[in-house]
Structure 1
Amino acid sequence: MVKKVMRDGQVGVVISHGWGSGFYTWGAPLQAIFDEKLIYLIENEKFDEAVEYVSLTYPNVYTGGVHDLRVHWIDEGVEFFIDEYDGAEDIVFKENVNWITA
């Protein structure tokens, strides 16, 4: 089970807002989007430290977009996926998807 950062009933999730390179959608492991230290570094705008941390902790992850990472807070238990277009990631909630059944 992946450890998650909780605040006021919400879970911190890291995604890339910048064009050009995604984070989770470009190969970061699931634990990276919930990583407590990474969330701390991003929220405190310590992006150079975040680049170094990602490089050391997740050596196979592309770090070119780390300066564009942001933390989103999502209610615990809500299902979502991370979508990406041209490197910019977005959180899509299951309740907002119109599933088609065959």
Structure 2
Amino acid sequence: MTINYSKLPEHIRSGAQLYIERGILPETFLQAIIQNDLTESFALMPDKINMNDLFNIVNFFYNEAPFACWGSKERMKKWIKIGGLAGRPKPVKKIGTLIIYPE
């Protein structure tokens, strides 16, 4: 799957890419968009974002991002839990509460 991140405004590309590829929680504005919360996205919209940018961001998630990673808070939580496209590595060893992952 090839995702065209260049469709996003430059200042949010890395956050969207880290979220999609590794399941890393993005900043709150992007979270609102991922959760399909239009009201919250307007409330949190940074000064750098205009209505055209907002359309392009939503369009990006609709047309480029995996369907399982956006659309609701539950989907976002599950996406983070599984580690995005890369997935979470399997632990190599567990010592008490310490979990050791491969490098």
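Taken together, the values in this text are just the output of simple stated rules run on the coordinates, not laboratory data. Keep in mind that what you see is a predicted model, and the values were worked out from it rather than measured.
Key figures
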item	result
Rg/Rh (Cα atoms, Kirkwood Rh), for residues 20-67 alone from the coordinates reads 0.94; which among 1, 2	2
Test item: helix-only ellipticity at 222 nm (-39500 (n - 2.57) for each DSSP H run of 4 or more, over all residues; to 500) calculated as -6000, pick one of 1, 2	1
Among 1, 2, which structure scores highest (criterion: relative contact order in percent (Cα under 8 Å, 6 or more apart))	1
